[in-house]
Structure formats: C-alpha cells, structure tokens
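Colleague: Each structure below appears as structure tokens.
Taken together, the values in this text are just the output of simple stated rules run on the coordinates, not laboratory data. The structure displayed is predicted, hence computed values, not measured ones. Cβ atoms are built from the backbone, for glycine too; each structure is taken alone.
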Structure P
Amino acid sequence: MQLIEARSTPVPDGCILYDAAYVRHGLSELFAIDEWAARGALEHIPGGRGSVAVIRHQGERWILRHYRRGGLAAKVATDRYLWMGAERTRSFAEWRLLAMLYARGLPVPRPVAARYLRRGMSYTADLITVMVEHTATLAQALRAGRVEADVWRQIGATIARFHAHGVYHADLNAHNVLLATHEAPSSVPRIYLIDFDRGRIRSRGGWERRVLERLHRSLEKVTAATGATLDDAQWRALLHGYEQAR
C-alpha cells in the first residue's frame, strides 16, 4: 500500500481535495494557470476538450486538467456540470478513485489535488495528477510502427488486473493506455492506464467485455487513420494476455 493522505480545504465558492502526504503548502496556487505561467513553469496547453496544462513543480511535471463536456452537451454548457454534492463532482470522484488504485499499487498516475467551484446549481472542476514520464500512448506506438506481441499480452494482462479489482474504466481507448519507453529494448514495457473520469468500482460482470470491445473499436479507428487495418494476431495476443491474467 502506498500512502495517500486525503484532506480537503474550503476555498471561495468551492473546495480543494488533496494528498497531504504529497502537497504541504501552496494550495491556493495549485490551480492558478496564470501564476504557473508567470513563473515560467507552464510548458504548454494543448487544445481540445481536455484543456490540459503541463506544469513543472519541484523537479516533477504535473498534469492539470480542466473538465470539459463533449458531444451535444457541450453546446449547452462547455464546462459546467449539475451540482449533486461535493463527492459526486467529476474531479472529487476521479481523485478518490485514483487514490484508491494508486494505494493498491495499480499502475495509474498519482493524484495530487482536485477542485470544484460552485455557482448555484452548477460547478466547474479541475484535477491535478503527477505526469507519468517516459511513456507513449498506445495510439502513438501504433502510428510509429508495429507493437510486438509480448506488449499486446502485457496490455491485456494489465487490463485484467484492473478488472480483478472491479475497476470500470468508462472510456478505455488507445489514447488512455500508456507504454513505458525507458525500459531496456529486450524487456516488456510497463503499462499504465489514465483518465478515469466517470470510472468506478463495480461488481464483476458483462461490462468487462464491453470495455474490451470499446478499446477494440478505438484501435480500429487509430489504425484506419494510418491507412492500415488492425492485425487480428495483435488483438488475439491482447486477449490471450487478458485471459491468462484472469
């Protein structure tokens, strides 16, 4: 078990939930993008729905994500959600799930802090996690070249490990699977899963197969974008690793 010490502190119009074993000061500045930029600690802010900022802090890099809606809902409110209580905010729910998984030794980013700001019956949300360094997404690896069979088996085994704990990933796709890139060429890379927004712990069941099917569709989409098709042997290797780990 790895120590996560959950504490919360109120802020104007909201609250911050954080790991007191990891963050010991400067809570009011954690989510201040302008202040990070003024210090020269803001690396870049990619566009898109994720609204992700990469910030440097005490020799580490952190990911700061502002929650944004997708699909039709984004036309109504781009980043506001219906208030249903602090623990049901997107940021607090994901932080607590990550804290649980990290404490159990599962390969996920370490959660740093979560925040919500409430206005009437709606709120906005933000989450900070430690960046998993020296990794590439499975999508990036596929675009760069062939992913070896032992890597596919390791991906399948990692997913099975999460399912053994009843972990439901609401959007498991080729962009949310990370492959470590710093291991020796002869070793099988460590696999991480990221982005547990709307994830939760569930009793085991048919949802596990549906999670795999969602990943399969994502892989087909990524490979099709390169003008190729997903190799059936690669997918069978993933399923083999999954079934062996089960």
Structure Q
Amino acid sequence: MSNTPNIRLPSHKIFETNSLVLLIGIVVAIAIGGIVEVVPLFYLKNTIEAVKGMRPYTPLELAGFNIYVREGCYLCHSQMIRPLRDEVERYGHYSLAAESMYDHPFQWGSKRNGPDLARIGGKYSDDWHRAHLDNPRSVAPASIMPGYPFLAETPLDYKHIKENMIAQSRVGVPYTKEDIANAVDDLRAQAGAKGGDALVKRYPKAIVRDLTAEPDITEADALIAYLQQLGTHVDFKLYDDAANIR
C-alpha cells in the first residue's frame, strides 16, 4: 500500500464537486483550443494552394449546384477522392483543396452509396445524365438511386440568380460587377441562346449546352450543367500522376 499522501489542490475542488462547473470548464477549454487552431486559417493566404484553371461557377452551373444541395446528393455521392491507389485508379486524380474553394457549402460528403462525382464532368453525354436522372436503372441496372423525373418537368426559377451571386461574392467567390450584371444573359446563353462567346470569355472552359429545343430551361438542365463541369477545370498533368500514387 502506498504511503503517498492524497493531495487535493483547493483550486480544483469546485470542478471536482460540481459537474455543471466541470462541464462549463470543458466547453471553455475546447472553445479556446478551437479558436487558436481555426482563426489563423482565415488570415493565411496559402491555406488553399492557387490552382490554374479554377473559376467560379457560371450562373447556370450555380443554379445546378443549388439544386444538387437542395436534393441532398452529397449524402450518397462524395466529391473528395483521397490520395489512395484504389481511389485514384477508380475515380481519377486525387482531389485538390482548390477544387472546393468556391463551394458554399462544400460537397465532400461522408459516405458513398454511389460513386464519387469529383471527375464526372465530360464522362457521359447530356442525354445519359438526362436518362439517369429520369430513371437511373435505364443506364445503370444495379443502381439504387431514386429517380428524379420531376427535375425535367420543372422550369428553372432563376429570377434571383443575381442576388445569389452577390451573396456568393460576399463570402469570397470572385464574381465581378460585370458577371453579376450579365447573370441572366449568361445563364440563357449557356442553355443554348445567343451570347455564348461572351459567356466563355467571362468563364473559361464553360460549355454551351444545346437546350434550344426545350421551351423552358429546366432544373434538370441546370443540374446537368453543374455535373458536366466537375473535374474539368484543372490540368492534372501539372500535378502528380495518379498512376504513381502508392
């Protein structure tokens, strides 16, 4: 049996005898630690590496992003390819932090009931995506994804797209006054109306979709425009070859 005396510091007594005070003390300690770790990130310019090719979403892509968020697609589809050999061989080059720099909120996800979508852009045609949204099993027989046929039947409501872009600019997305002023024209141009050259000048690599046969721009059109640009902004040849990941 140890003869070491049981020494109790008087200053600790309040924490040892009162669970509420102990809980408050834990919360305060965690809050201070979190602030010390997080606050400096808002002032470091190199928190996210600058990557050539990254641009803000076009108005049509932004509208599609909002639909993607609204429908909770990230719950089954992540947009974060980890630097592990099995992932890069299946999905493509691992995700870069800069690829999510204009996402508010980000769409990294937490599980994959379906494939990761970080490199889905350009992999399939617009018609494939349209059929997949209408009835996933028509193009992927083993899919457990529910259908979203209503998206192709719902006209896209874009009357507040300018206000949306203004809100995005206030959290760091570099939309210019010119981008915002031309938001509606750019949205229509990407859907197949006139003005595609001006759109591409403002948003490099933006793809004008051939939707002119449709009487209205639909929510499906916007969502497809968003999906088709995922993973297409960056030239990954400038980075580590995915095949060399071990």
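Colleague: One of P, Q was used to compute relative contact order in percent (Cα under 8 Å, 6 or more apart), and the result was 27. Which label is that? Each step should come with its number before you reach the end.
Modeller: Numbers: P: 18; Q: 27.
Going through each structure in turn, the value belongs to Q.
Colleague: Now for a different question. Consider the structures P, Q: one of them gives 0.95 for Rg/Rh (Cα atoms, Kirkwood Rh), for residues 130-193 alone as calculated from the coordinates. Say which. Don't skip to the answer; put the middle values down first.
Modeller: Numbers: P: 0.95; Q: 1.16.
Source structure for this number: P.
Colleague: Distance in nm of label points 7 Å out along Cα→Cβ at positions 66 and 90 was computed and gave 3.4; which structure, P, Q, did it come from?
Modeller: Values: P: 1.2; Q: 3.4.
It must be structure Q, since only it matches.
Colleague: Moving on. For distance in nm of label points 7 Å out along Cα→Cβ at positions 82 and 122, which of P, Q scores largest? Provide the component values of the computation, followed by the final result.
Modeller: Numbers: P: 1.3; Q: 2.8.
When distance in nm of label points 7 Å out along Cα→Cβ at positions 82 and 122 is calculated for P, Q, structure Q comes out on top.
Colleague: Also, quick follow-up: A value of 14.8 was derived for mean count of other Cβ atoms within 10 Å over residues 18-25; which structure in P, Q was it taken from?
Modeller: Details: P: 14.8; Q: 11.2.
Only structure P yields this read-out.
Colleague: Using percent of Cα pairs over 30 Å apart for the comparison, can you identify which of P, Q gives the largest number?
Modeller: Q
Colleague: Once FRET efficiency 1/(1 + (r/R0)^6) of positions 42 and 170 (r between Cβ atoms, R0 = 30 Å, to 0.05) is calculated for all of P, Q, which comes out largest?
Modeller: Numbers: P: 0.55; Q: 1.00.
Of structures P, Q, the maximum of FRET efficiency 1/(1 + (r/R0)^6) of positions 42 and 170 (r between Cβ atoms, R0 = 30 Å, to 0.05) occurs in Q.
Colleague: Suppose distance in nm of label points 7 Å out along Cα→Cβ at positions 58 and 210 works out to 1.5; of P, Q, which structure was it derived from? Write out the running numbers ahead of the final one.
Modeller: On the way: P: 4.1; Q: 1.5.
Answer for the origin of the read-out: Q.
Colleague: For Kirkwood radius over Cα pairs in Å, for residues 106-161 alone, which structure out of P, Q has the highest calculated value?
Modeller: Values: P: 14.6; Q: 13.2.
That would be structure P.
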